[in-house]
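Please go over the structures that come below.
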Structure P
Amino acid sequence: MELKRAPFQGVINIIRFNWHFYVIAVLLLLFALGLQIIAPFYLQRILFWSTLLGTITIIISLLVSYYIYDYSSLYQLSWLPNLNDKKVLNINAGFDETSEIIRGDFTNIELTKCDFYDSKKHTEVSIERARLLYPPSRDTIKVNTHKLPFKDNTFSVVIVMFSAHEIRNTEERELFFKELVRVMKEDGQIFVTEHLRDSFNFMAYTIGFFHFYSKSSWLQTFKNAGLSLIKEKKNTPFVSTFILQENGDTN
């Protein structure tokens, strides 16, 4: 049975998890509007255009977020292979949006859910809010990025969706992917879905795109972890899924 996401679920969650950014932005815009009343004429024009640009930037970021998380087919997970009769690891950074969708699409799956979030190392306030609103399910296993509690060659497929970028330390991120390689079967695959620090995400999120990593940075991480890139699939112009396998050179 296919699990449907609620209308506007994605963009509403973005606002709920990051409401402080939007409050600050609105206050700054209102302050700039107020200054126009008392400012000299030449400053009024600067303030007007700055306010207009700021408003347009916020609207564009929300429209793009709606397109990605609500309108596009991203959460249909069509980029995944048939997961029936396979052992699958779905690992997140404290907010799991996909496990129930996967279980709905693949009824004969052995799915293990893990959460690597550590408040001392992964300090994004948005994750804390997401966890309060959507607490991890009882069958979610709490894990460390540097040591997963599974035997070697356990899983046929590993899914890491919108979570690996929360590991801000380069060494920790590489150790994490080395652990994924260890617990993955030799013929297994890893699916990593992320925004990239590229021109599309800059146009959508301006300086917010610095929270993402560049494609070259991801490829270096994969290479250092002993992974090779099979394919990069663009779910939208703003999101990529890297399909990886063990060993080989990453091009």
Structure Q
Amino acid sequence: MKLNLKFNQLLLITFVLCSFFAKSEHKLNIIDVIWVTDNWQNYTNKDGTGLYHEMFEAIFQHSPYNIHLKYLPWKRALREIETKKANISGALPNNGKYLFANLPILTQPISILIPKTKSDLTLQQISNLVGVWPEVYTEEIIQPSISPYINGVSAHYREDAVNLLKNKKVDYYIDIRSMLEVQLASLPTIEQQQYQIQNLASLKLFLVFSDDPKGRALKRFYDTRTQTLLDKHILQNIYQKYHVNFSYPE
């Protein structure tokens, strides 16, 4: 009887110790990751909603990565990646300056918001007009294929760009289409009807990672999981939810 009691006690102690070490090992396997981003409406809303939030949730759930989100102005966010104080950010065109994901997270038109009195403008016609664009995203928006035709000024905020257009200080406002749609929707309905959006070029946007061991491992995980979720048509459903037209290469 005493032998059975001691045996049961030994089993209990063994079980407790195994559980403790299993939990400790699990905690040790958690990898904290810092995601830095600007606040973009419908993409990285501060209330936790938006396309990027849902994409990250799908990609990193049940993974060893614990994502900590930090909001910063765009240029500061990129500096955090460059100095390896953060591990993931984006998205931006693949300019070769960072460690980029294999696949774009977005493909967006670069477009202009113009009065309806102007329509179907050619690039040559646009070269004779004055435009405005958000200063902090100049490098991303003014792509080589259209830069010879773009003349004008930059605005500190997107709202300022819209106001310059409304007050007829410029002829058009150039940005990625989704941001133009957000700004247009912010206007009173009667004013919205005075403008239209015309596409000029297409822009592929990629996430970037810190170029260090943690960032490179994170990129490998992200690339592999992204492709897996695409094959299962899970990410496509998220794009459809946010009415984002985007096709990954097969």
Structure R
Amino acid sequence: MRKVLLIEDDRSVAEEIVEGLAAQRFEVEWASNGLEGLKMAHEWRPDALIVDRRPSGLDGLGIIQRLRQEQIQAPILMLSRLNAVEDRVMTLRTGADDYLIKPFALIELVARLDALLRRPMVVRETTLRIGTLELDLIERNARRRNRQIELLPREFRLLDYMMRRSGQLLTRSMLLKDVWNYNFDAKTNLIDVHMGRLRHKVDGPDEVPMIYNIRGAGFILREAASPPVASAPIPARAAGHQGHALRVVARN
């Protein structure tokens, strides 16, 4: 059964769409605001999305930008009352695959959705890049400039999570929930230890740091540049015992 995520803040419109798609044997989940929709898109991984142009929380264009930046390539159908050519062009250039003007006939919505799902899947990215840092999603290792970085499984998952959210403040609660699958505060230095080890692999001795500890708030990974305000590199003690060796293999 094909999975469709609907992001729409008008309950009456949403209920009509959900009922109509369910009758056509779609499995549908509904998010009533943009931020909730983004979270569900990551967790549920739908086959297609229907996004309203102006839901609460985050508008439709912002949703599409975030989804595409985070490598979610499922086709997106935008719903909008704006019918100017400029609005349609902007939406498609932002990353939407189709545009349907409200009000619409449900039969047309279903037909457009079927057409989108018949298209060949877009080849997904196999490498994430932030500045000079690259993460190979196939080989599951990283590289910064001319050196290769070997990652343990948890380090790979942590770096993948941070690179997909480059420039965003990531709290310890977010990391515990999304990387470790803990739904409670473990009250340990687990994150600090792993983050310290990862930072010592990513940030070489003569390189501008990319991973920062925002005191009392969380962590940020950003392209090597000036450090964020009120930030500090993760202290060396968080990386484990002093004798911990970093294995770096130079690429030929």
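Between structures P, Q, R, the calculation of relative contact order in percent (Cα under 8 Å, 6 or more apart) yields its largest number for Q.
Hey, FRET efficiency 1/(1 + (r/R0)^6) of positions 43 and 91 (r between Cβ atoms, R0 = 25 Å, to 0.05) derived from one of P, Q, R reads 1.00; which structure? Considering all the candidates, the number was obtained from Q.
A value of 0.95 for FRET efficiency 1/(1 + (r/R0)^6) of positions 67 and 163 (r between Cβ atoms, R0 = 25 Å, to 0.05), calculated from one of P, Q, R, originates in structure R.
When distance in nm of label points 7 Å out along Cα→Cβ at positions 51 and 75 is computed for each of P, Q, R, the one that comes out at 3.6 is P. Kindly point out which one of P, Q, R the value 1.17 was derived from, the read-out being Rg/Rh (Cα atoms, Kirkwood Rh), for residues 99-194 alone. Of the options listed, only R reproduces it.
Every read-out reported here was derived from the displayed coordinates using simple, explicitly stated rules and does not represent laboratory data. Everything numeric in this text was worked out from a predicted model, so none of it was measured. Cβ atoms are built from the backbone, for glycine too; each structure is taken alone.
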